[in-house]
Structure 1
Amino acid sequence: MKLGFRLREAKRSFDSSNRVAQDLYRAHEVKVNATTDSRDKAKAELRQEIAAELNELRQRRERLLVIDKEQRFHLRRGTHVKELQVTSKRRQDALEARVVGEENRHFGAAVELKRTVKDLEMELIQLRRELKDAKVSGESIVQELRKHLLDVTRSGEEVRKARQDYEEENSDLMSLKHELQCVLHYIRVRAREANY
């Protein structure tokens, strides 16, 4: 009996939970559908507005092309054209468009200028690095050349000293040779005298 009661309570609890879950699912589905409908409606309105603006821009462009064609025709003929009667709204629109164009042009120029400045700064950093490397390399080359010059100077002094020693030794040898020749001559003379 207790088991049957517990089963009935469990079934009742399950059915209640199932109904709550179904209600939550339906409410969620309604919200999702409402959101989807709202989004689709907003998209449709946006498309209509864009289409209307495009149509207006197309008509304005066609009018401007016609005016431009007429002005070119009159310019080719050399006839003067009266100044077009432009309404204040059109004049304001034209001025605003010109201002927007100038702002865009200046903004683009500023962006390009910033990019150029950044490139130049990077190039300057690279050049400074290369200059530093060149200074270090130049200093090492100068030190090497000074060392080589010192070695050459020492070598030159050694060569001069060796030459001086050679010349002195050569002078001594020449003097000795002369003395030996004199002695040899004396011996020959004495030998001849001894033979007579």
Structure 2
Amino acid sequence: MLNQSDYSNQLHQQPERFVQKMRKQNQLVEFSGFLRAAVQARHELKESNLMDAHSNILRALHHWGNLALIEEGAVPEATVWKQIKRYNPGIYKLYEELTISPETLEQRVKLVLLGCEFSIGSKLKTCCELIIDVLGSREEAWGLSELSNHPILSGLEIDLSLLLQKLVTRDYINEVAVVLAGENADRIELKYRPATRALSELHS
């Protein structure tokens, strides 16, 4: 994500359509970090690595908080938790549950992880709108490499593979196996295209 001063300056200097693009890109970056940290926390919890699970779920909360601020049109500051408490008391309450609750560490991590996973499910489609729009910009399905090199997505610090997997799981996009031609004949590459309902819901 852009740092605070750069993001704030660009918001004031660019026309509205560029501001919206930047916000969507920042949303995608924070959502990707949110998803990655929550997935890792779930893995560490399954392996009984409680301290690692705690570190990852705290990181997930931080990304979630930044995401909430961006959705409100605010610029995340260094003292981000003061902002989050003002803009989204629900996320701040989960932060308190994780850090000062008398429950066991495992119970605290499990509780906050449930909240994170519910939010991820509800935000997936809107936060990944840029990906779905790029996939729908042509008839041909997109490979991972060419998708990551698209001007709208290139340079963003996102886990594109993980995001695509999640979108496939929720039926927002389709995964297709394509047989390659030429020198790569007989090789199969997984490619992606939007599910019809995803595009219709985004632009309804």
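Each reported figure results from applying straightforward, stated rules to the coordinates on display, with no laboratory input. Because the structure is a prediction, the values reported are computed rather than measured. Cβ atoms are built from the backbone, for glycine too; each structure is taken alone.
Below is a table of values for the structure above.
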| item | result |
| --- | --- |
| Among 1, 2, which structure scores highest (criterion: FRET efficiency 1/(1 + (r/R0)^6) of positions 59 and 155 (r between Cβ atoms, R0 = 30 Å, to 0.05)) | 2 |
| Mean count of other Cβ atoms within 10 Å over residues 51-58 - highest-scoring structure of 1, 2 | 2 |
| Origin of the derived value 1.01 (Rg/Rh (Cα atoms, Kirkwood Rh); candidates 1, 2) | 2 |
| Label whose coordinates, when helix-only ellipticity at 222 nm (-39500 (n - 2.57) for each DSSP H run of 4 or more, over all residues; to 500) is calculated, return -21000 (choices 1, 2) | 2 |
| Which entry (1, 2) yields the derived value 75, 21, 16 for Cα extents along the principal axes in Å, for residues 27-98 alone | 1 |
